[in-house]
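Student: Each in structure tokens, the structures are laid out below.
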Structure P
Amino acid sequence: MRGTISNILIIVFSAIIAFSGYRLYTIFHEYHEGEKQYEETVANYVKTEVPDNDPMTTCPITVDFDSLIAKNPDVVGWIYSDGTQINYPVLRGESNDTYIHTMINGEYNSAGSIFMDCHNNPDLSDINTIIYGHHMKNGSMFASLHQYVHQDYYDEHKYMWYLTPDHIYRLDVLAGYVGDAEAEIYTIFVDQEELDSYLAFAERKSTFTPDYKAETINGIIALSTCSYEYDDARYVLVCVPVMID
């Protein structure tokens with residue numbers, strides 16, 4: 001009897017180990033495939049420039065949007081943060097589920113894509129534009145946004161870049177905070193009063209103190225990723241787009 005029980009336990013534990021190994025392989029394979037796809041996208045469509053002017057007014061990359069949009073017409077922009085893994089196309093699908101687990105090439109991957117809220121106009125004409133990305137454990141996609149909980153990280157990454165087929169924007173980082181998945185930022189504001197109220201809230205909750213100062217802010221881009229302080233938490237980074245070109 002004891003031998004039978006021991007054999008059953010050995011089989012059960014072996015099955016658990018085998019399944020766990022398979023799950024780990026699947027996860028790491030997805031990470032590898034996701035990184036490979038976006039590395040190829042950068043290599044094929046992005047050219048790195050060496051700024052010969054003020055780095056605050058010269059974008060360090062250029063994007064071949066004509067070819068990129070021919071690959072996938074849902075591409076609306078490109079987001080780049082120097083010294084981080086953020087160097088990705090931004091897509092906008094028919095719904096906010098379209099690219100949550102789908103890459104730019106249409107293949108399934110848990111990393112998905114960086115994508116704009118489907119209710120936003122792609123030309124940044126809304127008062128608040130929302131861009132989402134997963135917080136991947138390998139540091140890819142929008143995982144590095146959570147580093148803004150540290151003041152010294154903000155001090156080294158005070159701005160990003162957002163490129164569209166028509167314009168180049170510097171994204172001046174204004175505030176970052178941990179919030180709820182159903183918060184007001186995930187709706188499109190209708191007027192300046194709503195924006196001003198939200199900015200006061202974001203600045204109060206910010207995990208860092210910004211250098212950025214402006215008398216009037218007419219529009220923002222909110223970058224959102226998962227956070228793990230509590231269930232359905234999000235880290236939201238609030239940026240002010242400044243048109244450079």
Structure Q
Amino acid sequence: MPPTPWPPIEPPKTRARIPDATELGEEWVAFVTRSLDPSLVLQAYRVGIFPWPSRPGKVPWASPDPRATFPLHKAEAWPRTVKRAMKDGEAQGWTVTFDEDFEGVMRACGTRPGHGTWITLDLFTTYLQLHQMGWGHSIEVWRPVTPDEAENNLERARGKRLVGGLYGLAVGALFAGESMFHAETGGSKIAFARMAERLRAQGFDLFDVQVMTDHLALLGCEPMPRRDYIAKVKKAVARQVQF
């Protein structure tokens with residue numbers, strides 16, 4: 001896959017007016033649209049709002065309170081489960097890449113049999129455009145496979161299988177994690193840990209993970225009041241940091 005552009009390409013400006021999320025109170029949804037495009041997504045992220053499609057043709061734009069973030073400025077040791085996943089992956093010859101298969105990671109994140117997905121075709125297409133413009137980035141976790149183990153021609157050609165990953169947007173010094181997946185145990189833990197380490201090494205200020213869950217808490221994520229998050233976002237997006 002060719003390298004993504006640097007600096008990222010700004011899409012044509014949309015005329016949409018983004019509301020001030022600090023005035024939402026207890027509400028999470030700032031506004032609703034029928035579709036989305038690269039410009040609207042970037043404008044929203046720059047003020048602390050992100051799209052959360054509920055179905056095709058309906059896109060709520062959310063600003064949770066509190067917001068879930070991973071503290072990049074606290075270089076603490078990874079939890080035991082993450083260390084074990086990284087150790088086991090290394091022992092099995094697993095490897096990590098960045099931006100090698102953004103589309104594959106998005107498709108894997110959107111594949112949840114029996115559970116539905118918020119990654120609609122509209123969102124998929126928009127974020128793929130953002131990747132091609134230099135805003136969207138991914139991390140891939142691979143397990144080596146022999147020709148006999150390969151499940152399709154692509155795996156046979158690559159000699160490896162995608163077993164975990166995470167994708168998101170890098171806007172200034174903000175990295176907004178959108179979704180992650182694992183196809184084999186430990187895949188998402190490795191993806192998250194290596195992504196956090198990459199962001200820290202590159203000088204990013206914020207690693208946004210949207211909404212707190214027990215799993216994210218286990219990885220070391222913390223809640224942040226919406227007003228504090230938005231203030232940090234405004235400073236972060238004003239800086240230029242290369243992913």
Structure R
Amino acid sequence: MHAIILSAGRGSRLLPLTTDLPKCLLPVGLTSVLSLQLDTLFRHGIKTATVVTGFNEHLVQEEIDSRKTGPEVKALYNPFFQVADNLASCWMAREYMKQDFLLINGDTLFTPELLEQVLSAPAKDITVTIDKKGHYDGDDMKVSLDGDRLTAIGKTLLPQQTDGESIGMLRFMNDGTKIFRNELERLMRLEEGTKSWFLSAIHGLAQSGQRIDTTNIQGSTWAELDTPEDYEICRELFGNSEMARQRFTAV
């Protein structure tokens with residue numbers, strides 16, 4: 001299993017923390033967001049990763065080069081990061097999608113237990129990791145479900161259409177790798193392609209009848225990093241407690 005981490009963005013909502021530092025390099029406890037992700041992946045047998053970079057990519061490369069342990073990591077620069085959304089970052093990494101892989105947002109933090117649950121789920125073509133909660137806001141990437149099958153995904157789903165939210169971690173296996181690559185190629189040829197989220201590809205596939213499965217990790221610990229308030233939560237959950245430091249010490 002390969003991992004692709006989308007870390008091209010600056011994280012403008014985190015300014016001034018990200019004036020010079022890419023969001024994926026923000027400190028969390030004794031490490032950074034990116035190294036936390038890579039160490040957790042490595043502990044569960046993922047030995048290779050591609051990190052799509054953009055803003056101040058040389059700093060991300062320095063972080064990767066400084067790592068002494070963990071997966072073998074290749075940085076892939078997306079020169080369009082300032083004018084395109086993350087569908088373009090996925091398209092840039094399409095050559096690394098020819099084997100089973102995880103696709104992870106660069107601002108999603110997760111525990112080893114959550115990752116184990118995702119990796120041990122039944123081997124379906126495309127599986128979106130979801131969480132369920134009592135209330136969803138306008139920034140949540142909401143999902144509609146038919147049982148375990150995803151039928152729609154997007155931030156604008158109405159409350160009555162919402163059955164959970166995507167946490168920013170997807171698994172592609174078997175025919176799912178080719179299905180997703182083909183959809184990326186199709187969308188990037190459209191006028192709106194560069195302005196689209198990669199999850200619009202998942203939505204389009206689901207709407208066309210392609211089966212998209214889900215893994216529900218409700219009750220597991222994860223966090224996304226978009227705002228200063230999010231950063232405090234990430235630091236509390238993944239960096240500040242002694243338990244978290246022991247769990248995520250360098251491999």
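Student: Here distance in nm of label points 7 Å out along Cα→Cβ at positions 56 and 216 has been calculated and equals 2.8, so which of P, Q, R was it run on? Intermediate values should be presented prior to the final figure.
Tutor: Working: P: 2.1; Q: 2.8; R: 4.1.
Clearly, the read-out refers to Q.
Student: Work out which structure the value 26, 15, 8 belongs to, where semi-axes √(5λ) of the Cα gyration tensor in Å, for residues 128-199 alone was derived from one of P, Q, R. Present the calculation step by step, with values, prior to reporting the outcome.
Tutor: Numbers: P: 22, 17, 14; Q: 26, 15, 8; R: 23, 16, 10.
Answer by label: Q.
Coordinate-derived values only; no laboratory data. Please read all numbers here as calculations on a predicted model, not as lab measurements. Cβ atoms are built from the backbone, for glycine too; each structure is taken alone.
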